[in-house]
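None of the figures in this text is laboratory data; all of them are computed from the coordinates on show. Please read all numbers here as calculations on a predicted model, not as lab measurements.
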Structure 1
Amino acid sequence: MKTLEPKEEFVQAAQKGDISYIQRHIDQVSEKIKIKAFVYTASVEISQLLQVHGINIDAKDKGEEGFSVYSYMWTYPALAVSCKENYTERALWLIQQGANVNACWSVMFANGIKYCLTPLMWSVKNKNLLLIQSLITAQADVNYLGYDDDANRATAFSLAKKYPPKEYTEITNLLKSAGAKE
């Protein structure tokens, strides 16, 4: 069995919601590890603790991997990750704290292919009406032009239209009432 580095254990504890581990070790890890823990936790309580320890509400996990044409860079903002993973309670808390509602979850590959999905786009993909409404209320750009997981230009509305109308009628109506263009 592989032994985890303390930094890996810290991030995993945040992902599992282990507040006691986070409290015991918060002063022993770098800011970069605290940011990573903040981005990937589903726990509002852990988020609040990390925020008290200086982590910005708009924290992003950033990095790059690979080599040559297979390399890529990523930026994963905390709110976008929460919406992608459907962590509704945490996403609502981040919105209430003033997180950037248009911050893209993005990946850029060396060959030029990219993905860029906003919290609203992820919420549409997850059919999460509560988050969609909350993001719209918080002034999310309903016409933000990003890139879907097929690397095509997309908006929240165009993503909603990919699914059967029966499932997405309420979502497309909500987006249209907020000014989404078809």
Structure 2
Amino acid sequence: MNDIEKKILKIADGLIEPEQTDFVTQEVEEALNYQVANELHAAYKYLAMGAWFSNKGLDGFGIWFKRQAFEEIRHAEKVFDFLIKSGSTTSLLPDVPSPAFQAEKAIEVVGMALEHEKLITKQWYEIMELVSTSGNYAAKRLCQDFLNEQMEEEDLFVSLFQKTNLADEEEGLLVLDMALAKDVEEN
């Protein structure tokens, strides 16, 4: 029997504790904890934007933004679960900031959402840089998944921005609102 087999038997017999692999450095762990808050902030922000639209009678936009909010919650959950599985501390340090914003027109709200998606993408690039230089290969896959997701998210928001920009503030916006509602129902 080799040394590894002996160690496995000792662990199985409860004679020694298994060693936890350091999948994540402390610096990466801290960055990911902050990213959980960033994703929850995005969710909070998109819920507020959805409410803005619903209060204007644009329920299709409202539902669409609500769906985006729940997508951001799933992102936070995925990072949280990664931290747990990697044996990291999930301190959830930062508070989630208020999503307060002011807008007069739909295009302003959609523009703010697009800019926020770009910010999230930047945050993930910064985490990827940290992960790549620290040798945290388990976290690198997580970051790559999120960067791929962010490409899709930004494309989605750019498309919505372009369509909202083309629609006027009355009839065109109502047609787009109905199309968003239909899209949410189908997906």
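Which structure, out of 1, 2, was helix-only ellipticity at 222 nm (-39500 (n - 2.57) for each DSSP H run of 4 or more, over all residues; to 500) calculated from, if the result is -13500?
Working through the options, I get structure 1.
Given 19, 54, 23, 3 as the derived value for P(r) over Cα pairs in 10 Å bins from 0, in percent, for residues 77-164 alone, which of the supplied structures 1, 2 does it correspond to?
1
From which structure (1, 2) was relative contact order in percent (Cα under 8 Å, 6 or more apart) calculated, if the value obtained is 14?
1
Work out which structure the value 17.4, 54 belongs to, where Rg and Dmax of the Cα atoms in Å was derived from one of 1, 2.
For Rg and Dmax of the Cα atoms in Å, the value 17.4, 54 is produced by structure 1.
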